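**Student:** Structures incoming, each one as structure tokens.
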Structure P
């Protein structure tokens, strides 16, 4: 396939992705919105890669095929990295820009500097936190704007790649498109159950269920729905052919005689008891890889603290290879009723992950902010 044909196919994928993003986004497609650009880019890459792999026109690629690839970001990454290079698209971060497909993929897989300025005035650039290691403080002479100068709502403040943050959002848009095409029920739709053990009941759709066929790499559905029934505790999983649209469109109020018609708790109702400082410290030590760093004397002071407070000082990330995200948390304990600098105990926590949804995050503790640069350099900067 010639470069000209590739560009035409990419343009077709981009138009198709733009159309479905605009149809299911408030206000349509916004080219200045990080969220829309990210979702549109993920959909365009999926459409284009499937077009190449199947040797089929972009318009012939079904959304059911795309949704199978969007089950998680590892799957869409495997598709892109196995197909695009074979068509001559250099996905390396060091490659020269100019190929719109590769440029889009690099944008989707890059990380973001949460310290970048919100405006181009260098004298208004936000200060680099003191705990950032010296080799990570080097800034470009003309740093880019935060989030590329775009507005952002999804995962605002996260430095992780858009492919990790927005694949679920892209999948949701595809699900909405398939549901609309098949005259299915969307989330929050009012439905009535017409067969099965819950026949005669009504409720609201909470979630759609899909069948992922790994043999054909496609998706069938909506195959069923999770329904929040009016007159039953919890939710119920009901096959798609067992529900129909209900003419009772009362939302968000339940029918007066239903089990869940009671009003929500009032603003003056008592809140559940808060954790004590000792309980809070126990949680931190339980997840830490190096709890022994906190001496017994400090544990005793914290256990008797009047109150505990928590701040996120920083969160940064590096892309693959050596993918890593590091987050700095500051836990400080107010030892007396009236807060004073000399009447508090401090504890710092470094959280290192290799993926946004990594369940194996590693937590390291430090007793002083001065100890953080070396800790970050050791566990995070090295990847």
Structure Q
């Protein structure tokens, strides 16, 4: 028998049984230590847990307040008006403000029933808070369809594409060898211009590094409308040290050769065979093309040296990343209205998914996004 309980936060759970439920190669942002780091900064958020003798599934939840200037968690922006509900009026499922998330549920004969029970509990929880429903964003297309199939009111809505680089054993050299000559020349030019005036150092996360890079990361976040400034960024990094996430952090620092000052930083996380890129920042005086060198070119080579197979780059600046060797895969949200009569019109949903899929994968048929996952992603 599957039992669902609502817990006040991830601190109520031991890390080992929680992490045993996640995908070893794709579940970093649903790991216990990541969720705990978020709670240390933003406060605890309720977690739905399924138990069948042992823990068989967990589903973090969170609610947003105010408007989302980035558009990353604005339902009207994410769905182009298909869902007009304000973001503060829904229960969000998955890690807080994660743009890549996965199902955290045991595989086996009862997986479908466990997911169904978790989703129904989420729907009821949203209704109890007088919210319009629950939304689980930034799932892979395949997982969104799996979740939606578990509940009669749930619907999968394609909303963006993820980006990642499949890392060859010889790093960027392998990617360049397979690229068009035009692209290869561009990438080498960008690397050359960077190395003429700058250098890269890889380091781990320490209290001293937190203090050094927090202003750089905050400056870039501020540029794109994120609130909190340096103090929030410093609390975020410090919380990762406290939760254990810090042991998985790798930091790339860019310096100028003339004054040896750190001018830019990129923060990555190792999980399984994947290197996840999360934060980037600069003071504006970094060497040319520091962004692409730190977040992509140098990261690919670092990943290859450490036998990692995938560099996850997430959703922003998708076109620029694709032009430098990244592949895309569909991301979809699962919409679960609190009221049975509030589902999206099936015809409009089909049109939206088809149109969005063809933007990311031109020439695809109407259902291609349900199968569209590039090799290695």
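**Student:** Quick check on the output: 24.6 is Kirkwood radius over Cα pairs in Å, derived from one of P, Q. Which one produced it?
**Tutor:** P
**Student:** Same structure, new question: Figure out for me which of the structures P, Q the number 1.09 belongs to, where Rg/Rh (Cα atoms, Kirkwood Rh), for residues 44-99 alone was derived from the coordinates.
**Tutor:** For Rg/Rh (Cα atoms, Kirkwood Rh), for residues 44-99 alone, the value 1.09 is produced by structure Q.
**Student:** Could you figure out which one of P, Q the value 13 for relative contact order in percent (Cα under 8 Å, 6 or more apart) was computed from?
**Tutor:** That value comes from structure P.
Where a number appears in this text, it was derived from the coordinates with a stated rule and is not lab data. Here the structure is a predicted model, which is why all the values come from computation and not from measurement.
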